[in-house]
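Where a number appears in this text, it was derived from the coordinates with a stated rule and is not lab data. Note that the structure is predicted; figures quoted are calculated from it, not measured. Cβ atoms are built from the backbone, for glycine too; each structure is taken alone.
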Structure P
Amino acid sequence: MSITANAGPLASGWDQTNPEQGPALIGQGLLLADPRPFYQYNPGQNFGALNAGWNGVSRITTINAIPMTLSATIIAGAAHTVAGTPMTLASSTVDGLVVGVSVPRADTGALVKNLLKLDPQVASVTVNLVSGSKIMTVTAVGAGGGHCYNQLCAGMVLTDATTAGNLPTGVSIVGWSPNGGGTGGGLIGTYTLSATATATASGDTVTGIYTGSYLTSPFGSAGTVQAFNPGDMISRAVSITSTTSQVVQTFTVNGLDVYNYPVTEVITLSGTSATTTNGKKAFKYVSSVTPSVTDGTGSYSVGTTGIIGFPIRSDNWQAAAEYDVTIMSNNALIAANTGYTAAVLTTATGATGDVRGTFALVTAANGTLRFLTTQTPLAPNLGSAAGLYGVPQFASF
């Protein structure tokens, strides 16, 4: 069955002649549709084409995750620089980083390969497996930690940490809800896998890591309607650290934001002694970091910061009160606006801040402290993509 679309506006009014009038019952909730071409409904589209949005229209949970521990070298280890030559980026998946990720650019649809993905959603669960079956039964879900929302989701790549050979390499979840081929819905229950288990096992520990490209949870057999996943919405500014005296130069960082739109930032170093310079724009994926000057003496590394990007544009924040964003960290409401930076409203350049705004963590991320944001888009912002998601990102690639 295809999607039924109505451009609206829709109005449900009072009808004094109807004795049974009452609030509307909306199965599976209500999503705030994303108006950008890559995510919006297109009349006549094929069944299964992506239509995405946020769960709810106010007080939307946009981030519910545990940021990874900061590292000054997780993106690129310390090395001398060669002008115009990209630095050697990380080649191994580690806690808080996935290498070799491929996602489509949201502006062109072209596939971008060999990306580094920051703060992927992860989960640890206890499962039962039957040899030759594609059904995995989850009997327990581990406690939150390791920057995870700690729910399984479609697209997670699985590894059997008890006996590696019990699951094929690269096996992933393809069905996780009643409509999609399972009963788990992210927690205890059954899940359909992309390949059959190679052995029968009971009580194995299985870890999942989400390498998906849309950061969404699909609904229906074809996954046409998808909700943005707050467990995988951590994006953050990157840092350049000099381990010895540095020279004045710039580092051009290319990558993608949480919605797969390309981003370019130019980070300028001051030329002082060993120090760390933080960027301003939030990245979810990094594709390259290129220095402007050859320095065969000083060493430079690329890492992460505690500057977290908002998934929905934030223009104002009234500390300790709900306005357009409310922030919690380590189960406590953030009551001071220290670290808050509003969205850049002018045309973005390589040197401007984030188009949706950022928040610098007061307590350093350590892989255990949960970070949560709820956002209510301002009424004037609801009518356009720029109002909801900020002015277009600057990108030079």
Structure Q
Amino acid sequence: MSTEFQEIAHSGGQVTLNFRTEEGRRLVSHGFRHCRPNAWAGVQYYVLMPGIVVEVAPIYGIGVPTPPPSIPGCFPVMIMSDSQGKFGHNCPACRGYWRSDATPRICPYCAHEDRSQNFLSDSQRRYVHHYAKLFDEGLHQDGDTEYVIDMDAVADASGKEGEKPAFYVSDVSQQHQFTCTACDQFNDVLGHFAFCSSCGTRNDRDVFENETVIGIRERLNKGGDPNTAVKEAVSAFDTVAGQYAKQLLRLVPLSERRRNVLKTMRFHDFVRVVEVFREWFDIDLVDELKESEQAFVKLRFHRRHVYEHNGGEVDQKYLDDSGDTSVVLKQVIRETCEDAHSLIGSLVKVVRNLHKGFHDLLPPAPEPIKYFEERKARMKEHLKLQQR
């Protein structure tokens, strides 16, 4: 059963605002409790009337006070996750929706960089405005006043017909969930290819290497046709190279001529692809590939046309384009499993070079990656101590 575009209930809980008057001053305490058997996470923001989210209000734990807001008059609002411990977000630039951890900094679709509060989802903003309305009412009441925002009722209303609470919040699963290999952060995005919303690392290389390539190799090892595997591998490269080119087209200044070429370019001509990325973007796709390996890859790219359109039978176009003298017109070409695996291995190297060159031009945010590397080092050291 597909889990795409499924509504994900709120994590639930109950938020309380208790107001009282002491010595002519109106005081408020904020409370929260949660006892549902599902994941929960929360992030606190400072908010101004009538619901303007200003900045993150860090929570350091018991006994450590929260730093004051940078703007006087702010009050704290806790935004809770969905029942999977994740948060929905909307990009203020492209309006794209995705799910990730609490505080993204980069839109996975358009790479817009911003503060996390500017990526709140539409339903989260409605909740903040509802909270601000109650807060304002409580400040203008007399005597002791308590407001309860019942997020359990919100969670229970998920997926059901009928009127929803005014502060209803839920999230929607997207099409591709991945954990960034650079910073270990979760993302749930529309489509397959995206930036990590935490550090900005593209996931195209990982989709190619850890999903597409694995699938082609598994089919090949189970007796699949090597010719088909070559065709699939070249098509997969065409897709991935096109994704990186699309982002370069958006994010790197180019002349109008080059923009027009890149917009319509297909990535089946290996020599031309290598030339464009090297000369236009200083990305060397064949770095550390021997000339014999480059020639091998180039020939299989030409053969893709034969497998795709001629059922493996050599035509004059193939002979003219490839310069292959090992076959004659009308001959049926048959790849070996070893050839198909070799091509796949070479394309993995090429895509890694493309990924590295892309991020040399457009570097990811270093902080999340550094934090992840430091956490891995601490865990490794902890395991060593345990094994002694």
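So here's what we get for this one:
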| read-out | value |
| --- | --- |
| Identity of the structure behind 22, 14, 10 (criterion: semi-axes √(5λ) of the Cα gyration tensor in Å, for residues 233-304 alone, calculated), options P, Q | Q |
| Volume of the Cα convex hull per residue in Å³ from the coordinates reads 213; which among P, Q | Q |
| Per mean count of other Cβ atoms within 10 Å over residues 161-168, the highest-valued of structures P, Q | P |
| FRET efficiency 1/(1 + (r/R0)^6) of positions 249 and 369 (r between Cβ atoms, R0 = 41 Å, to 0.05) - highest-scoring structure of P, Q | Q |
| Label whose coordinates, when helix-only ellipticity at 222 nm (-39500 (n - 2.57) for each DSSP H run of 4 or more, over all residues; to 500) is calculated, return 0 (choices P, Q) | P |
| Label whose coordinates, when mean count of other Cβ atoms within 10 Å over residues 49-56 is calculated, return 18.8 (choices P, Q) | P |
| When mean count of other Cβ atoms within 10 Å over residues 57-64 is computed for each of P, Q, the largest belongs to | P |
| Source structure (of P, Q) for relative contact order in percent (Cα under 8 Å, 6 or more apart), computed value 20 | P |
